[in-house]
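Multiple structures follow.
What follows draws every value from the coordinates through simple rules; no lab data is involved. A quick note: this is a predicted structure, and the numbers were derived from the prediction, not measured. Cβ atoms are built from the backbone, for glycine too; each structure is taken alone.
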Structure 1
Amino acid sequence: MNQSSTPPVSPKSGGSANPPAAPAAQPTSNAPAAGKPRNLADVLREFAEHQQKMRDELGKVIVGQTDTIEQLLAAIFTRGHCLLEGVPGLAKTLMVSTLANILDVTFKRVQFTPDLMPSDITGTQVLEEDESGRRMFRFVEGPIFTNILLADEINRTPPKTQAALLEAMQERQVSIGRDTHTLPDPFFTIATQNPVEQEGTYPLPEAQLDRFMFNIKIDYPTAEEEERILTATTRGETQTVNKVLSARAILTCQKLVASIAAGPLVIRYASRLVRATRPSDDSAPDYVRELVDWGAGPRAGQNLIAGAKAIAAMNGRFNVEPGDIHRIALPVLRHRIATNFQAQAEGMNTDAIITRLLQDIEIPEPPKMAK
């Protein structure tokens, strides 16, 4: 399990809107003396403690899946959405529900089915009559009005219903008739889908895939992890997890992560990596031109920088390193690259192409100091 950083706020207090300069709301063992302003190092240390506490609480229920948990936390600290892919039985739904349980926020689960309608997610207008006989419409909120929305088996519902999430995921609002309703803050969509079954499913359109910050692929556990899972789940015991962060504290953590510095070299490297996925770009390698139909857009670069900031903060660093880009490149880019038939014939999927790009795209050299 990776050691990380500490949220800028007390888990139950929510902290202040300006983490680096805010005084500690409650003194802790790692906090400076009362009345003394906290510097960024203190805030990052506190962030690390809370983030590690979240991992520990998740570890009571979820065995292994260290990288998946890290990516989920990175998405939460950067206002991102996640798409979890894995065969049945890998605890995708359990992982999301447990994550919601350790956060003091509202949580709703929607089981996507072929007969699900958009209004079943967003809500609907209901005609009501008051005591004087006057009729009026009242909006009844759907399950999307929550902090964490679990869209379970999202590829089992038709495109019309899938599209109900588009506005919510990007603008964090829902338009019903002439009215626009703002969603709670923070708001995250975590969707799951089974990549194996194809019958009775509706693949997500590229426009909606691009709105997910991470596409996280969950693999089978190791032999040792599977034995631990079987031991823990066949005892008939139930693990209880504790709340770690409030909604206000999450918002403060997001402000802290956004303040992490990403230097020009890191931004240039992220830009080069994204542009190299586009077969029409001059910088694209030959194998990208041959195997890729279209590559990632600017939103991929934005998510690379945002995710790298979260990784840096969780590791207690003030700035982003190229290694942070490497760490989250696969989940950020894999759903934003479309391979062609030649790639399939050669057994090259998007993960293999991204891995090769990470090896081939050189990290920019810093400018030399003038003598």
Structure 2
Amino acid sequence: MTVFLVIIVIALFAVTLWQMSKIFDLSKGSDIDSSQVATDKDNKTHGMFMLLFVILLYVITIYCFWNYSKFYLPEAASEHGSHVDNLMFLSIAIIMFVQIITQGLLHWFAYKYQGRKGRKALFYADNDKLEFIWTIIPVIVLAGLIIYGLFTWSDIMNINEEEDPMIVEIYAYQFAWRARYSGEDNTLGGANVRFIEGVNQLGVDESDPYGEDDVVTTELHLPVGKPVLFKFRSQDVLHSAFFPHFRAQMNVVPGMITQFGFTPTITSEEMRSSEYMVDKVANINEIRKDNSKDLMQAGEAPLDSYEFEYYLLCNKICGQAHYNMQMKIVVESEEDYKAWLEKQQTFGEAMAAQKESQLEVSTETAEVAVVEKENN
């Protein structure tokens, strides 16, 4: 109802302005030119406005690039990330170069060749040479970008099996992630959503021997410098696994397995201690400190201090809690990674523990039933 009333108020306000403009036109003197034909003065004024507009546009553009470049992501933390960044910045450079020239000429010509009384515009039917030039140049530039992009994409997507990449499954569901490591055999066990029950949250096939040593975790640990091949599965809807600092993203589609691979090159600790991240974290904590003062005055708990971590995010709007669908990523040395992995419970151990627990419950239930029967 409130929105409807706001729309009515805005509409009435627009009608009022329109009626006021009509009154203003009626109040003009008889000596005012009301022919609605642009005069030399009108053309000169609009030409100046066009010129001023493009100058203002360039000033704003320079200001934005200068002032907001701090919001760029830091250097890529994966081997292929620099190629993605190069492709993006090359595209931006070409777009800005063309934009500056075309917008500059457009607004300058609007000023320089403004209409004047007695001046007649030149009728220029066609020019095959000009049309060829302004057609072939974009074709060459776009073809170059596309070919460069295809080679870059091919290098990223074609995983070299000879490097023996580590196989990790990323499992998505509303609204969280799970990681499944392929264990010592580096082969993931079969899985199907029909097998989801109890601790088997990913539906791993118990009859598949390759799944015995698989490790399921809620936190993704990766060894630095080790190629990783990710296999993506979704339990419910379409998700998108987004690794912003690694310049990687892949759709996670229900009913099929997609894949993407990269090699981490910067550990979490190295990124955390970089100059860029130290300044960024300090700025964030300063903002949190100011916001905490207001919260404490309102009787609420202050905000915790922020510390940088890599995160896996969902880049598809997959439901109400989409914004909170994230998993912490820890990039560390291979020794630290192996030490962490050894502490994790394998799928076989988890299922054995579940069966043992169920057996104990069944035994206790049977004993209770026998006691009750004897008492009766």
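Out of 1, 2, which one gives 4.3 for distance in nm of label points 7 Å out along Cα→Cβ at positions 186 and 290 as computed from the coordinates? Computing distance in nm of label points 7 Å out along Cα→Cβ at positions 186 and 290 on every structure in 1, 2 gives 4.3 only for 1. Here helix-only ellipticity at 222 nm (-39500 (n - 2.57) for each DSSP H run of 4 or more, over all residues; to 500) was calculated and came to -11500; which of the structures 1, 2 was it taken from? Answer by label: 1. Each of the structures 1, 2 was assessed by relative contact order in percent (Cα under 8 Å, 6 or more apart); the largest value belongs to 1.
Set 1, 2, criterion percent of Cα pairs over 41 Å apart: the highest-scoring structure is 2. For the read-out mean count of other Cβ atoms within 10 Å over residues 138-145, a value of 16.8 was computed from one structure; give its label from 1, 2. Computed on structure 1. Each of the structures 1, 2 was assessed by mean count of other Cβ atoms within 10 Å over residues 98-105; the largest value belongs to 1.
Work out which structure the value 1.9 belongs to, where distance in nm of label points 7 Å out along Cα→Cβ at positions 202 and 234 was derived from one of 1, 2. Considering all the candidates, the number was obtained from 2.
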